[in-house]
Structure 1
Amino acid sequence: MPDKYETVIGLEVHSQLLTTSKMFCPCGSDYQDSEPNTRVCPVCMGMPGVLPVVNKKAVDLVIKTGLALNCSISPETKFDRKNYPYPDLMKGYQISQFDIPIALSGNLAIQVGDAEERQIGITRVHLEEDVAKLIHRKEPYGDSYSLLDINRAGVPLMEIVSEPDMRSPEEANEYLTNLHSIIRFVETSTANMEEGSFRCDANISIRPVGSEELGAKVEIKNVNSFRSVFRALKHEETRQRKLLESGQTIEQETRGWSDERGTTLSQRTKEYAADYRYFPEPDLPPILISRDWVKKIQTQIPELPSAKKERYIEVLGLSEYDASVMIADKEATVLFETSLPFLSQSMNSKEAAKTVANWINVDLNRMKNEHKSTWNEIKIEPAELAKLVLLVDAGKISNSMAKAVFDEMFINGGDPNKISEDKGLSQINDTESIQNVVSEILLENPSAVEDYLDGKDSAVRFLVGQVMKKTKGQANPQVASEMVTAELGRKREP
């Protein structure tokens with residue numbers, strides 16, 4: 001039975017910009033590790049009579065992001081006051097942008113599974129200031145109160161607003177992942193969701209298939225991970241469809257997401273733009289963005305993830321999957337690309353690329369997840385990773401030995417040659433030594449030899465396993481297998 005309803009999703013992403021100072025004052029933007037209320041001044045505290053000054057670097061970074069998202073850059077832009085009362089907004093208004101943002105009308109390509117690639121429209125990319133942080137506390141005896149940390153107030157914040165072009169939570173997840181990757185590659189933000197430097201509000205509505213009119217929009221807030229965004233959209237999609245199928249109406253509202261409950265919770269009726277009483281910021285003049293300014297920033301944009309992925313597939317021979325996993329993490333691509341030159345004299349370029357990609361996509365990501373490590377904590381250097389690849393390629397250590405060496409390199413760094421030596425991890429390739437062990441194993445396991453002579457070829461695997469056990473995994477398994485098979489073959493001869 002065909003689906004009666006269509007899901008419509010748009011995302012609003014806020015990303016803190018990589019500047020050393022705040023948006024409108026000289027206070028440091030490094031609030032994350034600072035004591036509460038120590039990165040403050042009269043400007044970001046909203047004191048009467050103070051005047052804001054625009055951080056040019058923040059404007060540069062929004063232009064750079066806009067260009068990376070195929071946006072048009074406005075020749076003139078201005079700031080506006082967005083008025084709303086909330087404890088984390090000391091002035092009672094937020095300096096933002098309303099009708100003339102810095103960047104407009106862009107697009108971002110997504111592809112979910114085997115579906116065709118689709119372009120998701122980018123409505124706008126604009127610049128504003130972040131708000132202070134409210135910390136809610138509850139005492140053991142039951143009283144609740146909130147504390148205010150002003151350090152975050154005034155940090156440059158970029159908002160990227162998509163068109164309502166996504167038709168499933170899966171598409172929304174792909175869009176968010178691709179956008180996150182682009183922002184990290186062009187180095188306009190750390191885009192760290194856990195630290196709050198990359199935040200997403202999701203707008204979702206349901207309408208009958210074939211309808212052009214949007215349904216009542218629900219905005220979901222307080223989603224702080226890709227997984228949470230996906231789960232929240234899945235839950236809300238199901239909730240809204242059930243309401244429509246039962247003849248009820250969907251209220252336009254803001255809902256919060258609870259990871260613990262796995263549900264969205266109603267917070268307040270959704271405001272319309274008119275509620276904010278936007279008007280031009282009287283203390284800041286319009287900004288003229290010249291063509292030369294835009295051209296200069298255009299030259300600073302590196303190879304973007306989509307182009308990098310295409311190059312990895314077409315030039316380096318990676319699979320679609322390996323290339324997709326790699327480009328999702330900028331630091332992974334850096335380690336990948338800086339390791340390959342160390343292998344250029346010893347291995348075929350495609351073979352080297354596939355091997356290094358496998359170490360990064362599988363083993364490095366495994367260790368990152370197990371140890372919850374950030375890239376700053378990972379000790380592996382490109383030259384050392386290349387040395388490990390060459391050790392395996394030369395047959396000096398087995399794949400299982402190499403994994404043990406890799407894990408040590410991940411945590412403590414170091415030369416894989418020395419690590420393998422210190423740990424006694426070396427592969428025996430000496431045919432005479434292996435031959436002696438093979439002869440011993442055949443004598444010790446006459447029943448397995450008889451099984452082979454009776455036509456049970458699986459006995460070979462057992463006997464090779466015994467060789468590996470006796471050599472404590474150090475025998476080259478391929479050499480051992482060949483020798484066992486040859487010895488058994490001779491016993492079959494009349």
Structure 2
Amino acid sequence: MKTPKLVQGYEVVIGFETHAQLSTQSKIFSRASVAFGAEPNTQACAVDLALPGTLPVMNEGAVERAIAFGLAVNSHIAERSVFARKNYFYPDLPKGYQISQFEIPVVQGGEVSFFLEEGQETVRKTVRLVRAHLEEDAGKSLHEDFIGQSGIDLNRAGTPLLEIVTEPDMRSSDEAVAYAKELHKIVTWIGICDGNMQEGSFRCDANVSVRKPGAPLGTRREIKNLNSFKFMQQAIDFEVHWQIDQIEDGHAIEQATVLFNPDTGETRAMRTKEDAADYRYFPDPDLPPLVIGHDWVERVKGEMAELPRVMAERFVKDYALPEYDATQLTQSKAVAAYFEDVAKACGQAKLASNWIMGEVSRRLNASEMAIDQAPVSAAQLAALIARISDNTISNNAARQVFEGLWNQEGEVDAIIEAKGLKQMNDTGELEKIIDEVLAANPKNVEEFKAGNTKALNGLVGPIMKASKGKANPAQVNALLMKKLG
């Protein structure tokens with residue numbers, strides 16, 4: 001069993017609750033719009049406010065999106081699930097309760113896997129899911145100065161959410177962020193959520209506790225509404241060190257809900273954390289059980305696009321890629337499509353993967369661009385790789401050609417010609433250069449023949465310089481070894 005990673009002698013334990021806003025046009029129990037940015041309180045209808053005489057009606061599209069998520073993460077889709085009322089009293093909760101699911105959720109179990117860099121290793125991690133349940137969102141409290149008061153915007157009340165709950169399987173902020181990014185990829189890939197964290201469409205709550213190795217789980221504190229991966233890491237790291245300091249000073253950790261302040265980089269307690277019993281759950285009398293037949297699940301499955309994990313498996317099989325490469329290339333549909341276009345055009349899948357994960361990704365990140373904005377098309381990258389494969393240019397020259405493509409200086413062959421980057425493949429001319437270098441460097445020759453293999457580097461450099469970088473390095477090494485015996 002692998003030794004747990006410790007922080008100041010403590011093991012970190014993290015679980016996640018993520019609210020993914022489902023991509024329906026209307027709310028989960030009414031026909032009111034869910035469009036973002038409307039004037040406050042213009043999209044809250046009588047059903048959302050639970051006015052007398054109104055009844056909630058289930059949104060079929062929300063159910064289908066929950067089914068799609070369950071299929072994407074290998075969950076069990078419950079044939080029968082039940083809605084419950086979660087009772088609590090906040091100003092932005094107009095009903096005095098929230099319609100959610102408690103004992104029997106629609107999606108049960110499942111897992112999310114991802115790769116994580118640990119030192120010099122790339123490790124596959126898997127986080128187990130407990131459940132994913134349907135529920136409605138609350139409104140929003142606005143704390144601007146409304147003549148010395150807070151305001152309430154109920155537009156968001158009734159918006160359909162899928163709350164995705166994990167086991168406490170994560171052991172560092174790096175793991176937590178990697179999980180959140182993978183979950184974000186899944187829900188946006190299958191189209192059930194737009195993933196806009198700034199608008200609150202994808203909100204993460206991190207339950208964080210610490211313990212000595214082998215001890216029972218510690219008391220957790222829930223960091224609410226983390227709306228960026230950067231803040232998520234900062235908040236968890238601060239919370240971990242805060243809890244350790246409290247324990248080391250002899251204080252007990254109190255279960256609480258906390259908020260992260262990105263300006264100070266600190267978490268602060270908002271309220272003590274309730275347990276399930278405090279919410280007094282009971283089945284909602286206005287909503288019958290949700291029944292999902294096998295035919296419905298199969299129809300949703302048939303309408304879904306190829307899942308990222310399925311596509312990654314296909315890339316391993318069809319293109320002989322390592323599992324890590326296949327997983328990285330299926331981080332988005334656009335990247336996956338770009339890779340397939342390049343690989344099919346040049347017939348060099350591994351080289352295509354290396355270039356996309358390397359130089360292309362580096363330039364995109366530096367320019368803050370998406371793959372579909374890249375100035376180098378799939379056809380151009382394929383042409384560049386073809387010129388590497390047929391030894392027209394060296395790897396070093398290829399980077400110069402890529403630079404020219406990125407700056408839109410022309411097509412591959414034209415850039416090679418204009419920059420004089422064509423590799424020297426004339427054996428006779430190359431042998432002449434090698435003979436001259438060997439004659440000018442007798443000491444290196446003697447050292448190599450005496451068993452010092454590093455002396456070869458002192459010969460390769462001058463040869464490449466004499467050829468103005470156009471010599472084929474593999475050919476240079478082969479000819480050198482032949483001449484030196």
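Match the computed value 331 of volume of the Cα convex hull per residue in Å³, for residues 245-460 alone to one of the structures 1, 2, and report its label. The read-out was computed on structure 2. Taking distance in nm of label points 7 Å out along Cα→Cβ at positions 21 and 373 as the criterion, the highest value among 1, 2 goes to 1. Ranked by mean count of other Cβ atoms within 10 Å over residues 213-220, structures 1, 2 are topped by 1, which has the highest value. Computing distance in nm of label points 7 Å out along Cα→Cβ at positions 221 and 421 across structures 1, 2 gives 6.1 for structure 1.
When distance in nm of label points 7 Å out along Cα→Cβ at positions 29 and 341 is computed for each of 1, 2, the one that comes out at 3.0 is 1. Taking distance in nm of label points 7 Å out along Cα→Cβ at positions 69 and 149 as the criterion, the top-ranked structure out of 1, 2 is 2, with the highest value.
Bear in mind these aren't lab numbers, they're just calculated from the coordinates by the rules spelled out. Keep in mind it's a predicted model, so treat the numbers as computed, not measured. Cβ atoms are built from the backbone, for glycine too; each structure is taken alone.
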